[in-house]
Structures are given as C-alpha cells and as structure tokens.
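What follows is a group of structures, each given as structure tokens.
Nothing in this text is a laboratory measurement; each read-out follows from the coordinates by a stated rule. Everything numeric in this text was worked out from a predicted model, so none of it was measured. Cβ atoms are built from the backbone, for glycine too; each structure is taken alone.
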Structure P
Amino acid sequence: MDFLLSEEQRQIVAMVRELAKTRIAPHAARWDAEERFPEELVEIFAEAGLFALPVPEEYGGLGASALTRVLVVEELSKVDASAALLVAVHDLGLTPILVGGSDEQKRRWLPKFATGEWLAAFALTEPGAGSDPGGMVMRARREGDHYVLNGSKIFISNGSIAHGLTVFARTDPDSRGPKGISAFFVEKGTPGFTAVPMQGKLGLHASDTAQLFFEDCRIPAANRLGQEGEGFAIAMKTLDRSRANIAAQALGVAEGAFEYALNYVQERHQFGQPVASFQGVQFMLADMATAIEAARGLTYQAAIRIEEEGKGGARLATANRYSAMAKMFATDVAMRVTTDAVQLLGGYGVMRDYPVERMMRDAKIFQIYEGTNQIQRIVIARSYLGGAKA
C-alpha cells in the first residue's frame, strides 16, 4: 500500500528502518533475555525525534499524522516489539492531554514529552477492573485546591519509568459504571505515589510494566483533565486513537516473523531439496502473506480515519469501529503468523537463538492489552447497532 504514502512518510520509514536495523535489532535478544527495560532506548529515540511525533507543533512537537506514527511503530516492531511499545505507550499516555487538557496544561506538559525529557503512561486498569474499566474503585477526593488519590492500578506499561501519567479515579463515590470517573495528571515523585515493576511476563520482556499505588497522594486540582465526571469519555477517546498503534505493532511483528521464516525455508534443506519447495510449506507462506496484507489495509485505514476524526471529517463516527477492527484483526494475524513461523523453523523455532520464538511470545500479549479482542468485537458490533447492548 505504498501508494498511500507521501515522500516525507517514505523518508521517515527509511530512517526508522535503518535505526531499527542498526541500533535495536543487534540487542533485541539480549534485552529480552535480561528482562529489563533498556534505558539506552530513550536516548536513541529522543535523538531520532520519535517522542515528538504525536505532539502538535505549537507545543514543541512534530505534529505527525496518525498514519505516520503507525508506520513508525510498524517498522520498530519488525525487529523488537518491546522497543516499539515504548513509542506507542508514550503516544498513548499523552493523548488524554490532547483530548481533554486545556491549552495551559498542554503548554505546561507537552514540550517535555516532545523532547523525551519526560516519558508518558496511561493508568486505567485496576486489579478488579480490566475489560470493565467502569468497575474501577480507585478514589479521588477533593480537598480545597487539591485532590487526594487512593487506590491502585495494574499492568501499566511504562508505569515505573514514566515521568507523567494520566490516572483515572472515581470522584463521585456514589457513582457506578462509567459515570463519576475523572482524569488526572500525576507526576513521578509525587508523595504518596509508588510504582513497582512487575516481573515474569510471557513476552515483551524489555518493556516496563508496573503496578501503581496511591496512598493519600495529593495533586493540584489544576492537574485534572477536563471536568469532573469526564474521565471515562477521555479514556475511551484515547483508546479509540491508540489502538491503531497496537495494530501496527502486531503488523510489524507478523512481518518480521514472516520475513525470517521465508528466508529460513529457502535455505533449509530436507529430503534433498529446499523446504520451500514443498507445497504444504508454500500454502502456509501464502496464507501468512495474505493475512499480513489484509491486516495492513485495516491498520492504515484505521489511522487515516483517526486523522480525519481529529480534523472533524465526515467519517467521524467510524474511527472507533476501524480502530477496533484493526486491533482485533492484526493481533489475531500476528498470533497466527508467528505460530506458523515457529512451525516452519521446526525444532529451531522454539529456541531463543532464533527470533520467532520471542515474536510468538510477544504476539500473544497483543490480543489482550488495550482491550481484549473479545471486547473489540463488542465495540465493532455496537458501532453497527447504534450502541445497542450486545
């Protein structure tokens, strides 16, 4: 689908592809084995201007389109999904400020995110509120010019490395479901706020995942995004925009696994001939390639519609539908393609010396975070049913 891309986008893709090849790919396996966040990535991405992509120009960023950002995440994911997640979650974490923040708040915080001086995170999920964020129990109590936060969040990407986090809490203690939830910006180091890294994940070993604790954490009322009770709407608008990046992450991993398997089956010989010469293998390759191209179409389409929504375009109502479609389909494709790639490598496919094993572990997580694929199917169906309950 190169016909969709401008010359500037082609140049950005080429730059990121070279960066991924030379500065990320050689270290991806080691980072995964060490199960640690590679702090050197921050400097690499800051130098390349990747943190500035989602920030509008008037706030010190590059103001890149949703499609451009999707392309960047896709290229990085071809070699390391964990590295790509740093960029994707940074985008996710600052989007609530773009969606619900005032001009003063944007000028106060966004320039620091644009340079990479600050990293962002998005704190919605709680131990008892995952697919049902309206079930959150974290509280925010107003006391004069401050709010006091109490509760916890879990599975928060970038949670222990972020300098600024958008946190959602219930400001109306008598409310239920999505009503009565508000959004707040919390800075790292605020008394009463603690982030604890989580270990033992199946995949995405080099990304930071944390549990967050808030114990009488006082933040200025000026750090509330939007009005009281608007938090759930801000969260949903954010996810509608961010899911295209997760689709791009899955797309990139599928492409990376397919390329590796394709080269392998042409070099590997069995029964006196290349493995690629067997019809059964060729059928697998054909199915993998076709699924990838279909996922690419949905992912790019979602990005284009998200961009149109931001400009008040005519297809405003379908951005969340295509974002959900892309996330659901591309992540399912990534799981299938990486599993087939492992199969094509045979015994070598399950060894950590070969990247498809890591890619398969990473791909499973895509089907779960930012809304499970079961939830995406509900979103898609309701977009056609006019919001009727499934």
Structure Q
Amino acid sequence: MLHWQLISPTRSDESNLRNSSDPISQEFQLPDGTVRFDWSSWNSGKALGMQCLTIDTQAMRTVILPMRGMGIWKSWVQGIEFGWQSPVAGPVHPALVPVADPSGIGWLEGFDELLVRCGLLSNGAPDFDSHGKVIHPVHGRIANLPASQLRIEVHPQQGTLDVIGTVIESRFLIYSLELQTRMRFRAGSSTIEIHDTVTNTRSTPGSMQLLYHINLGQGPLESGSKIIAPLKRLAPRDTRAAQGIDVWDRCEGPQSGYSEQVYYAEPLGSDDQWTEAMLCNADESIGYSVLFDQSTLPVVNFWKNTGALQDGYVVGIEPATGFPNTKSFEQQHHRTVPLQGGESQSFRLKLQPHGTKSQVALAKHRIESLQTQPCSIEKQPAPGWSPEAS
C-alpha cells in the first residue's frame, strides 16, 4: 500500500483550476490501468484559496472538495459532465457562506455540488425557537466545514485509490460529531464507492442526521427524463408537490418560475439491503445511479427543481436517515439517529454515471428486479412524514 498525507484540499471553472499554483500530481500504474491525482488551489472568485483534489481513473475525472465537507463538485465521463450549473457559480469558499444567517437559509449561498452531505447535527428545513431564532439552519453545517485530515491510499493489488478525509462538527459543551469518509476509485472504472462513519466523540449521548444531496442537471436531465427507483411507498412533501403526484417521476424542460416539488419515499431493496435509484434522459442514453445501503439510509427523497437554466435546472436524488423536515419534527417521529458516547454509525453508497444506452438499460433492469410489490403512492402529504399533514 502506498500512502500520502495531505492537509485540506476548488473552482470557478476548470481552467482556473489548471492554472493554480503549486499543484501536486502523482500517477500510478495499476493492473487495470492508471489512476492519477492532482492537488491544487483555485486562485480567483468565490473559490479563492480553496484546495481541491482531482481523481482521474481514465474512465472518469472527479473533483473532490475537502474544504466543503468532502463533497464532490463534478464528474466527467465520456465527455459528459455530471453535476449542475448552480446560479451561485461556485464552488464557494465556506468562509463566504453565511450558514448562521438569521433567515436560516444562508447555506443556499454555497449550494453548487454534485454531492453535498447535509448534517450532521441536523439535515433538513431550518428550525426556529419560539422567539424566531435559528436553532438549526437549513441542511446543517457539515458541507461548509473543512477536512482536518486528508490522506490518499493506493492499493496496487486491488487496483484502487482511496481518498480518506475526516471532518469534525462540534460545539464546546454541546455536541461533537466526527465524519470519516473513505471514497474509493478503481482504475478504468467510473464508479465511486463511499463509506462514511459518523462518531459521537463526546462521552455523553447525542443524535445525528445525514442526507446525501446528489444533484443532476443537463445530460441526464432534460424534458422527458425519468426517475426510476424501486419503492414501497411515496408521498408528496406538501400541497405543491401533490399537484404533480401523477407525474412525480417525470421531468420537464427548463421552465421559468418553476417552484420546487419534493417527494418522500421508502425504497425496496435486495436481500443484502442495497437498493438503487436512477435519473436518465428521455431516450435512456445518459443516466446516473445512486446505490445505497438502506439498513442505515432507510428513506430516499426526490427533489425536482426544473426551473430556467440560469435559475438552477436540477433534480436531486437524496438517500437519508430521514426526511428533510425540521429536526424537531424528525425527533418527534423517531427518525434521528441516537448515538451513545463514543458510538459510531456507518453509511455506504455508490455513485455510478452511465454514458451509454446499454449501461442505462442494465441499471434499469437491476432496479426493476427490486420492484417486487406495487408502490403505494399517496396523493397528499402523509401524516407522520410531512408537517403539513400533521
């Protein structure tokens, strides 16, 4: 095993990245091909000073953002960009994101990635106390915290390169949660395997939430795109989503003024507890699958935000520990994850882009084989799932 220790690894655009100063690069010849990493910094705009790690497996190039909670900015496969064009034009340095804004939604000023983790103390809608003060901001803090440790491990016998990062979210006297992620890349492969472990590092009990916000724009998303997933039950988040319940799995082209629609679901999975959800384009030639272990990620949320291109044309697939309501609502319905002092919980998923019809067809077949019973589709928000129905 070869090992590199790096500290904290960026955007505006890729050319800016390539022109950054003092890059560190290394290429490895593995049994199935070469894998390369590049460590560099952005030197302008809202990404100024941010470091990033680019992994090239020959089949895929991916940019990881250690300074933004070990998120993934974008991937490129066969000339196709997987990610989305956010109007915030990021990635945005976390120092410029007002997470504690009194509105509770300052987090949105940095929202730009293909994969962003939401958590760890809370992961949903902003929560306010009786005086209107923010208790938990929207989607939590983890996405705007830098990795305190980062290393790369290359395993020549396995043909893999692992990126391992640690991110700590804590407040003295209140809570302390540590995320360690292992993101595995294989030579010649376009799949990213993610194994996250969250630990309550205090001696006293606490709780956590985690949601993987996986966001896809043009490429897999266009008029006629489809969400394909094996589901046991699905319900709209609110009355706005209920308006589109009959076509919840179909996407429109960019539409100015579109108001988001969100659907909550319980997935069906295999005997080993894995399941899969995919977004694919109209002719099923481009797609993106999210495979996840539902033993610790028991729900999946679908976010449709097909507004105008300049406003953020995007659909999200979101495996999670619970629904993205306020933490107080999720606690009331026992969907937060309790952790005793020193206790850990692990989460696993795989990200798999598809650039051909045969790859999309194979994923579709896998998903359809998991649909072993009809999905129960609620026409209105479900009691216990949505505050609007409670």
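Here are a few things to note about the model shown:
- Looking at mean count of other Cβ atoms within 10 Å over residues 165-172 over structures P, Q, structure P comes out largest.
- For distance in nm of label points 7 Å out along Cα→Cβ at positions 205 and 237 computed as 4.0, the structure of P, Q it came from: P
- For -2000 (helix-only ellipticity at 222 nm (-39500 (n - 2.57) for each DSSP H run of 4 or more, over all residues; to 500), calculated) the corresponding structure among P, Q: Q
- When FRET efficiency 1/(1 + (r/R0)^6) of positions 285 and 309 (r between Cβ atoms, R0 = 35 Å, to 0.05) is calculated for each of structures P, Q, structure Q comes out greatest.
- Given 46 for percent of Cα pairs over 21 Å apart, for residues 93-212 alone, calculated: source structure among P, Q: Q
- Read-out distance in nm of label points 7 Å out along Cα→Cβ at positions 349 and 373, computed value 2.5, structure in P, Q: Q
- When distance in nm of label points 7 Å out along Cα→Cβ at positions 77 and 101 is computed for each of P, Q, the one that comes out at 3.3 is Q.
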